[in-house]
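Following this line, the structures themselves.
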Structure I
Amino acid sequence: MISYQISPKNINAHIFEVQLKIENPNPLGQVFSLPNWIPGSYLVRDFSKHIISIKAHSGKQNIAIKKLDKNLLITSA
């Protein structure tokens, strides 16, 4: 199961914190992707440019995140 929690951090600046929890993550690593277009729009969007910071952890252990391209991230095992 995957669950999300979205919390406002600075409403005036449109900044939110998004927490994602994966109950049974892939032991080989996890791949995350962001869309780069909106249905009905002809423009390619770069939604990842709005990410201010990103981190991953399992318990208290940090997990490395590698950016494969502008819309694709992978966590290490």
Structure II
Amino acid sequence: MSLGLKELLEKTASWPEEDQAELAEAAAEIEARRTGRYVMTDAERAAVDNGLQQVRRGEFASDIEMQSFWKRFGVA
């Protein structure tokens, strides 16, 4: 580990928890890019589980809702 990185990481111990979480997220993205393997956070896993439960219940966006979504983001 480079000296500069080691010094910076030591300083992060005094950062607010929100900033530490942001750094951890950035590091996880770099690690995923390097290894080709992404590990979901608990929040991401919960969101995926929620989406799968919605599918099992047959809850889908209507065509009109999807058109509105795409239009809002300038895709349609």
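Readers should treat all values here as calculations from the given coordinates under stated rules, not as data from a laboratory. What you see is a predicted model; the values in this text were computed from it and never measured. Cβ atoms are built from the backbone, for glycine too; each structure is taken alone.
Here log10 I(q)/I(0) by the Debye sum over Cα atoms at q = 0.16, 0.17, 0.19, 0.25 Å⁻¹ was derived from just one of the structures I, II, and that gives -0.87, -0.91, -0.98, -1.11; the source is II.
Which of I, II yields 3.2 for distance in nm of label points 7 Å out along Cα→Cβ at positions 40 and 64, as computed? Among I, II, the structure yielding 3.2 for distance in nm of label points 7 Å out along Cα→Cβ at positions 40 and 64 is II. Out of I, II, which structure matches -22000 when helix-only ellipticity at 222 nm (-39500 (n - 2.57) for each DSSP H run of 4 or more, over all residues; to 500) is calculated? Among I, II, the structure yielding -22000 for helix-only ellipticity at 222 nm (-39500 (n - 2.57) for each DSSP H run of 4 or more, over all residues; to 500) is II.
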